[in-house]
1. Identify the structure, out of P, Q, from whose coordinates semi-axes √(5λ) of the Cα gyration tensor in Å was calculated to give 43, 28, 20.
2. Determine which structure produced the value 31, 14, 9 for semi-axes √(5λ) of the Cα gyration tensor in Å, for residues 216-279 alone, calculated from the coordinates; the candidates are P, Q.
3. Quick check: 22.2 is what I get for mean count of other Cβ atoms within 10 Å over residues 80-87, calculated from one of P, Q. Which structure matches?
4. Consider the structures P, Q: one of them gives 22.2 for mean count of other Cβ atoms within 10 Å over residues 184-191 as calculated from the coordinates. Say which.
5. For the read-out Kirkwood radius over Cα pairs in Å, for residues 88-167 alone, a value of 13.4 was computed from one structure; give its label from P, Q.
Structure P
Amino acid sequence: MKSILLGDLFARAGLAPPSQGADLAITGITDNSRKTEPGNIFVAVQGTVADGHAFISDAVERGASVVVVEKDIPDYRNAVVVHVSRSADALGRLAHAFHGNPSAGMKVFGVTGTNGKTTTAYLLESILREAGYNPGVIGTIEYRYAGRKLKAGNTTPSAMQLAQLFAEMRDAGVNAVAMEASSHAIDQARISGIEFDVCVFTNLTQDHLDYHKTMEDYAAAKRNLFTDYLLRPHTPGKSAVPGASFNNDDPWGREFAAAFSANKLAWGMEPGADLLAQDIQFDARGTRFHIAHAGQQHTIQTNLLCLFNVQNILGACGAALLAGMDWPTIRRGIDKLPIVPGRFEPVHAGQDFLVVVDYAHTPDALERVLLNARTMTSSRIITVFGCGGDRDNTKRPKMGAIAGNLSNHVILTNDNPRTEDPASIAAMALDGIKASSIAPEQVEVVLDRRDAIGRAIALASTGDCVVIAGKGHEDYQEIGKERFHFDDREVAAEMIRDTLAGKAGKQ
């Protein structure tokens, strides 16, 4: 059984040495008392639902030899008690240290922001592969490395899962990782223990206010990736100067950049950026544009559509440059990325109109998608969307207003209602639609998502654009506390084929 001395473990984790028990052999780390085994460290974490301090006795009874706490507790005869300032932070540090700090031998890129994290991480993966790295990706769609694909539970896994995942990646020969860092993960210190080299800020718009409560708190969580985690000391021997790639078109990005004193690059489409996108052109093959940087022009050709993907590319370029990669390598990596699942992903099944599926589930993301859809057609935009249950409900009327103002026809439906009443969710979004510019007769409420997609396909004519928003890559629908298989892309393709077959039968 693998073990490490307590004193050595704390030193490797960058934590103050324990006052006693330095020679104890530690066999593992856990924050779950029910999974505690003899010789383990039990870290009592104050969570959003339960407080680990309430389960210390259970952990000790199961054999925990060390308990890490952030609150005052009674002494335990059979366990060493170690006090830290924040248990959640110590958990990540200790878990990664127990596995030998696997990220110390990797080039690690962190990507945060409301929208664009997944595409930026995919771009970085492609660039890294072109640069000769064996990259891994951790994000919303999946955790992927060395030919393995693991379905993602969260955008950013738990601290324990991350430590194990990084160790498995290291053992599989991975030497670079592009990972999405959600605001929840940053705030809850799930990313503690990871040695970041370069981080990217994509943008900040309304989302997760059910958790953060205010935009200022939401921004503060994102900011901590750059002011705390990125600047933490690395394991001796890891040669890396921290770098940050910021969206200069975003006011929060400009604020973050101004407060960041290490290496940085600002990018955008407005003057003043270090990397400036110019001459942007869209066609059936994708997007072509130039990036002005350091007095030179670099031509970018990509399969990715939409203006927001130009921003994602800029963010990835900035990160790659900060990591020492050259422009020819960066351009090849971008060119070789096909599509990103569920990100303005077209569905082709023989129809003469455009159908795209996108993960847009925030007001800003929905607006971006619909504005970009307008560049793809001069005909109608038919939008199918809903809002998630048990999440920030203040964005529902905003999304409704955006859909109404930027669509010719809106079909309001279910997203993942979870434990909320679907009709109540739709009513909140409908309030926003009613306040928009769309005519009432161009609005429908079809709560069954399958029927809603079928209705949109049946309505579409030559040259129209059907936008199915909200779920993107997801292959399930969450109703109540259960998940049922549901993939917008599969349903759309099926409905297109059925519609075309029906039309053919009438001829």
Structure Q
Amino acid sequence: MSKILDNNHAELAPPLHEHEECWYLPLFGVYHPKKPDQIRGVFDSSAKCNGVSLNSVLLTGPDLTNDLLGVLLRFRKEMVAVTADVQHMFHCFVVRKDHRNYLRFLWHKDNDLQKNLVEYRMRVHVFGNSPSPAVATLGLRKAAQASEQEFGSHVTSFVTRDFYVDDGLTSCPTKEEAVKLMKDTQQALAKYGNLRLHKFASNCAEVMSAFHASDLASNLKDLDLECDSKPLQRSLGLSWDVNTDNFLFQLSSENKPITRRGILSTINSLYDPLGFLAPVIIQGKLLLRKIVSETVDWDQPLTDETADEWKSWRDTLIAIETLRIPRTYVPYLSKTATKELHVFSDASEKAIAAVAYLRTTDSSGEPNIGFILGKAKVAPTSGHTIPRLELSAAVLAVEITQTIMDNLDLHIDTVKFYTDSKVVLGYISNETRRFFIYVANRVEKIRKFSSPSQWNYVPTNRNPADSGTRSVPAHEIHSSEWLLGPKQLLSSEQKNSEDIYQLIDPEGRWRNPCNC
């Protein structure tokens, strides 16, 4: 509260005139488990009085927040990575005077806990109000756009594409480009938006040395950047070791009850938006489905057999704390000669999975491969044949490819898809038959975003997506093809499949076009 009052973000509320409307907001503190020394004051705009809350009558505005997955995908492109933060972003944007009475709250006069409660009202947008993200994001982008003539389009691009609310993450080919981008953005936002960009962190000590210590991330301010080991940084929920430029995973130390609710909480605590751990997490999801099928209540203890199965899997998770994932896809991506996207899909009775890799070659033709994105989903419990599940996995492959192409901002020379199902390849290659609705809809989606010539057959034992359908123990994920990529992609020669796959409908049902 001291910060709010000292920064003039709140003011004493004037007396209300007759018939003048107002609203009072409950105030509470929120602690972040990763930041125990910090507390954030949050106004509960969803608190109801007589069935109405402030948020229920406010328009949220357009969703301007960038896709988190897209920001992370771009963060992994180049060798020099930088993160930054806009200080008190929501509080940087003033609320109109005639709207402030809807942001009233009670607090001790002069912030003295010994004094009586008095009425204050916020002068700025607050955490908890549904329109605040849209207002703040629009204001941030307007400031960048206003600065473009003076500071250049690279600032506008960074602010528009690589911010997730108040967190900016980007990567540049060189340290000089990184310093210029951050310096220009810092000056542009300060001049055109009265916004402070700070909390800089980078895997390059020279980049951090270009800024005053007060502008660095809080756990970097007192370090010798050239000699001292730098502490872990949190980047949109991921743990980033700036010393080695690796992502790593930290397990929650909280002991959760062995109930349906506790198991769901444990699985959800394994934050992995890019899918590095998908073959590990899928086993936990399958166990959760088993528990749900047994109609166990949320807080009812599990049977001894199920509890033992859960403990056995949970205890293996400690191995992921030793896992290190390179932040970059491949070294010096911007200098590579060719860039190819290779996407694999597979299915089993339990799960479907798809995983994508970037394959590059340098000027001498030497190949490199890097994991981009993977997903594994629990398969429906009944009514689906393996060919149908394989077809759904192929759809998943197309979906993650679209996500990558829409967000990576990278020219891809070639896109190839792989499946170990010749039935699916027959469906995709078909030009003469029409299928019943389940197959037809999925084939239509696959062919909307890919062509039959892009699809190739791969044996199951050479299909890395197979790991996502049968699960991988946590202690083996670091050496699995899921993360390392299939060895065949390291071959200097990549050939397209020239096989023609005959249409085989295992369900024995299709429509002839003339009968439709």
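1. It must be structure P, since only it matches.
2. It traces back to Q.
3. Label of the originating structure: Q.
4. The correct label is P.
5. It was calculated from structure P.
The numbers here are math on the coordinates, done by the rules we state, and not lab data. Since the model is a prediction, treat every value here as computed from it, not as a measurement. Cβ atoms are built from the backbone, for glycine too; each structure is taken alone.
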